[in-house]
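Q: Several structures are given next for inspection.
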Structure I
Amino acid sequence: MKKIILLPHKWQYVGLGLLSVGIILSIVGFVSNWELLNYEFKMPALINNAGIFGNNGIVCFSIAETSIYTTILPLLIIAGSLLIGFSKEKEEDELISLTRQTSAEKTILLGFSLVAFCYLFVYGIIFLYIIFYLVQLLPLVYVIWFKISLFRIKKMNSNEE
């Protein structure tokens with residue numbers, strides 16, 4: 001089996017920190033209307049559809065106004081999940097590599113099934129919201145699936161001894 005290049009184990013802790021901050025601030029921003037998360041700032045944009053509710057149309061290579069809630073927090077969640085998911089475990093072997101592959105396959109299948117379901121049954125702006133959150137949740141689902149699978153394997157091995 002071809003070996004996957006993974007980050008050192010210590011990157012899992014960095015990922016856990018980023019993921020925790022991203023999830024906590026996202027929940028706080030969702031539940032309350034915290035002004036800091038709604039702070040708008042300017043970012044360079046390759047494509048900007050500032051006229052979604054106006055007549056400006058699509059503009060390429062412009063400056064767009066965005067908020068921390070829609071830009072930085074999703075990146076924290078995605079980066080944290082990827083750092084956790086693609087860092088070595090303390091003891092990395094072929095069984096863990098196979099578990100990684102199986103978890104990735106199941107996550108991809110789940111993600112595309114949800115996207116297909118949304119294409120069939122969800123319409124309007126809520127479709128975009130679901131896809132927006134789905135992109136953030138799939139790496140997190142992969143990490144959860146992988147860690148649960150590892151827990152089951154370790155539990156099974158400890159019962160055999």
Structure II
Amino acid sequence: MPDGRTHAAISSCNLIAVAAIGAPMVVEHRDWLPTYAAVLVGLTIGLLVTPDLDMKQITLEERRAMRVPVLGRLWVMLWWPYAALIPHRSPVSHWPVIGTLLRAAWLGLIVTGVSWLIRSQGVTIDPALLGLLPFVLVAWGVQDLYHFLADKLIKVRR
């Protein structure tokens with residue numbers, strides 16, 4: 001099975017390729033910009049919120065997050081219950097669609113809590129953004145599919 005660096009390289013290449021291929025299209029069709037941005041957000045989330053967050057030890061993504069002093073520690077704490085409750089490489093965490101939706105639900109709980117706090121301060125979020133959520137989820141799911149396929153197809157000798 002590939003290590004975290006290999007998974008990150010695959011996801012990064014996917015993100016860069018979609019960004020490079022999509023940019024000229026968005027220049028010609030400016031009305032595609034929100035969808036294009038949602039896809040890039042989903043691919044970026046898929047790079048950061050991976051199936052391997054179910055590991056008990058600190059993952060590559062978590063080590064990278066910890067470079068940001070306070071937010072990095074919060075990020076690790078956010079995913080600790082997920083890692084504690086779900087065995088590594090279980091179908092619940094690693095299978096495409098199921099794993100993506102589970103992590104999206106977990107992240108959604110956090111986002112809902114934060115948005116509730118923001119709204120209590122009088123800040124509103126445009127409901128039209130919710131219409132872009134399916135594009136975010138599909139792009140995130142594609143990253144998870146690549147992760148799953150890499151785990152199945154790449155054999156690494158250690």
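Every number here is computed from the coordinates shown, using simple stated rules; none is lab data. The structure presented is a predicted model; accordingly, all values stated were derived computationally and were not measured.
Q: Consider the structures I, II: one of them gives 1.10 for Cα Rg over 2.2 N^0.38 Å as calculated from the coordinates. Say which.
A: Value 1.10 for Cα Rg over 2.2 N^0.38 Å corresponds to II out of I, II.
Q: Using relative contact order in percent (Cα under 8 Å, 6 or more apart), single out the structure from I, II with the greatest value.
A: Values: I: 27; II: 38.
Result for relative contact order in percent (Cα under 8 Å, 6 or more apart) over I, II: largest is II.
Q: Can you say which of I, II returns -0.62, -0.81, -1.16 when log10 I(q)/I(0) by the Debye sum over Cα atoms at q = 0.14, 0.17, 0.25 Å⁻¹, for residues 11-98 alone is computed? List each step's numbers first, then the result.
A: Values: I: -0.67, -0.83, -1.12; II: -0.62, -0.81, -1.16.
Attributed to the structure labelled II.
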